[in-house]
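Every number in this text was worked out from the coordinates using simple rules, so none of it is lab data. Predicted model only: the values in this text are computed from it and were never measured. Cβ atoms are built from the backbone, for glycine too; each structure is taken alone.
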Structure 1
Amino acid sequence: MNGARDRLHRPPVVPPGFWDDATLRAALAEQHMGRVVAAYRRHHAHTSTLRQTDVARWAGLSQARLSRLETGPPIKHLDDLVFWARLLDIPAQLLWFQMPGTPHPVLSAPPEPSEQPSGGRYRLLRFDDHLPPDEADIAAMQTFREADRSYGGGRLYSEVFHYWNTRLAPRLFNGDDDPAPKVFAAAAGIVEMAGWMAHDAGRDDRADRQFRRALELSKIGRDRQLTVHIHASRAHLALHRGDPRQAIRQAYDAEMALSKAPASPELTARVYAMQARGFAAIGEARQARRLLVRAEHALDTAIATTLSPWVSRFDLGSLASEASRSLRHLGDLTAAAAAQRVIDLRPRERTRSRALGQLTYAAVLADQGHPDHACAIASGVMATTGELASYLVVSHLHDLRGRLLCYRTSPSVTDFLDLLDHTVNTMTWIPHRSDGLSHAGDR
C-alpha cells in the first residue's frame, strides 16, 4: 500500500538494465522526450503501467499537457529537456543534448585566493569557446539560469556584465557588418537576465534600466515572445516597488504584444497572472480571481508551440507562486494552500523559488496566529539558503520579522528573531554602496 502511494508522488528507483529496453532506446534515438516518457511509463519493470496522471503529478503538469507531450512534436527547449532528464534520472550518456554541469558550458568552483587574478576577482562561470556564437549565447543563458538557482543575483550580476562586455558587445558594435537580428535578440535576453539579477541583488533602479534596454533590443531583434516576456518582467518589478497601477499597464502592454507573437500558453498565463497580481494589490478581488482562472486555463490549452530560448518557463509552480501573492493581498485563506503547492511542485535544487514559497507560507501562518510554525519554516529556509545571495529572500525574511513582532513574548519567536538578525548581519554580499557593476547593457 505504501509503495503504491509513493508511486503517486515521485519516480521509482529503476532496476539495473532498465535503460537497455529496446522501446526506450528507440525513443532516445529519435530524440523525442515525449516518447521517452511514454516508454518509461510502460516499461515492464514497473509492477503496473504508470498512468499519465501519476507522471503528470511528478512534473507539476496536467494530464492533458503530458498527453500532448507524449504524442505531439518533440520538445526543443533545453530547459524542458533538462527537467525531464533529471526527473526520470536518465543516464547522461544516453541523451542527445548536453546536461548543465558537463563539458560545455560548466560551473567552475571559485579558486583559492592565490589563484585569483589581479584585483582579487575570479570568474564564477566558464563557457565553451568552441561553440558557434549563436549556440554559445543560448548555452550561456542556460548556464546563467542554472547558476542563478544556486548562487542568486547577488553573486551573478557581475557575471552577466562580464559576458556582455566580452561576448556580446564586440559583436554588436565592433563588427564590419550589420549584426543579424538574432544577435540583438541574444543581447535582449542577456540584458533582461541582468535586470532580474539586479532585482534579486536588491538594485531595483538598475533592474528597471536593464528591462527598458532589453525591451528596445528585443524589438530590434524581432523576438516578439521576448518582448511580451519583458513587459511581464517590468510588471513584476512595478509590483515589487509598490506601483500596482503601473504593473497593470505593463501587463496590458504585454497582452497587446501577445497578439503579434507566436502563440504560447505559458506566456499567456504569465501575462494574466501579472494582471491578477496588479488588481489584487488595488483590492479588485473579483477581477484578480477571474484572471487567475484564465491563467490556469491558458496553461491547459492544447497548443503545440515553440518557446523562445530567451524566455524563461512559466509552469504550474510559477502560477501557484503568483496566485499565493495575489490571494495574500486579498486576505484569502486559500493563500496558504497556494503557497504549499509551490513547495510541493518545486524540487529542492530550485532553492530560491522554493524558499520564497516557504516564506510566503510562513507569512500566512503568522497572520493566522501560528507563529511557532512560521518560525520553524523560516528557520529551515535560513538553514538551506546559506550559499544563496538573494535580496528577495532577505526581503521576505524582513517582512516575516515584522509580522512576528507582536508575538515576541514567545520564547521560540524571540529565539528566531535573534537568529534572523544575526544571519542577515553576516550577509556581506548585501549591497551597501556602489560596486562599479552598473553598466551591463548600458553601452
Structure 2
Amino acid sequence: MSAGRSGGGAGTADAPAVVWFRDDLRVADNPALRAAADSGRPVLCLFVFDEESAGIRPLGGAARWWLHHSLAALADDLGQRGAPLIIRRGPAQRVVADVLREAGAAAVFWNRRYGGAERRIDEAIKSAARAAGMEATSFAANLLFEPWTIRTGSGTPFSVYTPFWRACLAAPPPRKPLPAPRELRRASPVDGDALDDLGLLPTAPDWAGGLREAWEPGEKAARRRLVEFLDEDVARYRDDRDTPGIAATSRLSPRLRWGELSPHEVWHATAEARDQTNAAGASAFVSELGWREFAHHTLYEHPDLATVNIHREYDSFPWPRLHPAALRAWHQGRTGIPLVDAGMRELWTTGIMHNRVRMVVASFLVKNLLVDWRRGEQWFWDTLVDADAANNPFNWQWVAGSGADAAPYFRVFNPELQRTKFDPHGDYVRRWVPEWDTGDYPEPIVDLAETRRAALAAFDVVKKAR
C-alpha cells in the first residue's frame, strides 16, 4: 500500500483522511467521522459492500433492503456537509487499500467491529496502512462497553447476564455522545459505484411493500423515533412490552443494528428523559441495551456463534430427519398455531417480529418441530431488518438451550398459553391471521403436548452428556 498519487500522501497538509463506514451509518456520535473532521484534512467517506472476504456472512434480503435506504440517507447527509459518500464493492482489504492509494490518503479512521472475520480484516488494513506511513485508528462507537473491559473477578468473560450487566453498571459510565460535524472539507474525488448497482433491492418479485409501509430507514428517522418513544411510550414499557397487540416497544433495534443511532445516544437520551413517572420503564428499556451488549460480548468470545453450540454437549443432540413440509409451514405462518403463525406473518410482511413472539416461534421450531436452531437462525437472518451477527444467533442459542445464560433445555414455551397470557383478546393474532376465528383456519400440524414430551426425551441425551 503506497502513499499514492502526485500531490497527496501522508506528509502533505491536503492529503485526505478517509472515514470507512460499516455498521455506523450516521453522522452524529461517530468517533471516526469526528476524528477526520477534527484533523483539519479533507475528508473522504467510504462504504465498502463486502460479500467476498473470507468469513464475512452475506446479508439477508430484508437487511439488504434496509442497507440500501440507510446508505441513501447517509449519502444525502454527508453530501450536505461537503463530503460525498464513495461506495465500492469487493473484499474490504483490497478495496480500502485501493482507495487509500488513489486518494493519496494521510489517514484512515473507522469504528470497531467485534466479529472474528471483521477483526482480522481490520487488523490487516491497519497494519498495512501504518506500514505505508499513514495514520490508521479505530474507535469504540457501537457498544457501550468494549468486550475486553468487562470481566469477572478472575478475569474471564461473563457467561450469565445478570452479573454481566451488574458489572457494566458498576463500570465508568458510557461517554457522552459526540456532536455531528457541521461541515467537512471536501477531498478530491475518487471513483465509486452507484448505490443502485449494488443490487440491494428486490425486483423480481418486489416483495418489500410491507417493509416500505412499516419503516423509514435513516438517521433522521431514527432520531425522531427515539424522541417519540421517550416522550410517549417509555413510561409503559416495562408493563406493556410483552403484549404484542400493543405498540409499546421501542422499534429501535434496526436503528441500532445499522448504527443510525449509537447506544451512547440512546443511553444518555433515556437518562435525560427519566423522571418519577417513567423510572421503571426507563430501567427496563436500558436493560435491553444490556442484553444487546451481552450478545456482542459473547460474539467477541465465540466468533462462530451462528454455527457452533456454545455448550458443546448440545453437539450430541439427536436432531431427527427434517420434514420439509413442517419447516415450510413454519416459514409461511401456516402451522395451525395462532401465535406462531401471527409472528411469522408479521416477520415476512414487516421485517420485524415482537420480541415475546420471537421466543415463542423459536421454541416451537426447535422444541415442538425438533428442527435444528441453525435453520431458524438462517430464516431470521434472511427476513429480519435487524438481523446482526451477534443478536440473531445469540438469541437462537438462548432459546435452544445451547447458548450463554440459556433457557434450560426443559423450558418449552407453550404457544397457546403464551397467547392467552399476552394476547388475551386476540388483537395481535387477528391482525396477522384474520382467518383465525372464521372457520377457515387449519388444524395444528403437531400436537403440542406430544411434541413437548418428545422434545424432553430427546434433550435427555444432552442432560446425560453434561
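A few points about this structure:
- Sorting 1, 2 by mean count of other Cβ atoms within 10 Å over residues 87-94 from high to low puts 2 first, with the largest value.
- With mean projected area of the Cα convex hull in nm², for residues 191-342 alone derived as 8.4, matching label from 1, 2: 1
- Taking distance in nm of label points 7 Å out along Cα→Cβ at positions 167 and 271 as the criterion, the highest value among 1, 2 goes to 1.
- Computed 1.00 for Rg/Rh (Cα atoms, Kirkwood Rh), for residues 39-294 alone - originating structure among 1, 2: 1
- Looking at distance in nm of label points 7 Å out along Cα→Cβ at positions 247 and 279 over structures 1, 2, structure 2 comes out largest.
- Structure (1, 2) behind the derived value 18 of relative contact order in percent (Cα under 8 Å, 6 or more apart): 2
- Structure (1, 2) behind the derived value 4.6 of distance in nm of label points 7 Å out along Cα→Cβ at positions 55 and 415: 1
- Of the structures 1, 2, the one that 39, 26, 17 was derived from, the read-out being Cα extents along the principal axes in Å, for residues 15-78 alone: 2
- Each of 1, 2 could give Cα extents along the principal axes in Å, but the derived value 67, 64, 52 comes from 1.
- Among 1, 2, structure where helix-only ellipticity at 222 nm (-39500 (n - 2.57) for each DSSP H run of 4 or more, over all residues; to 500) as derived comes to -13500: 2
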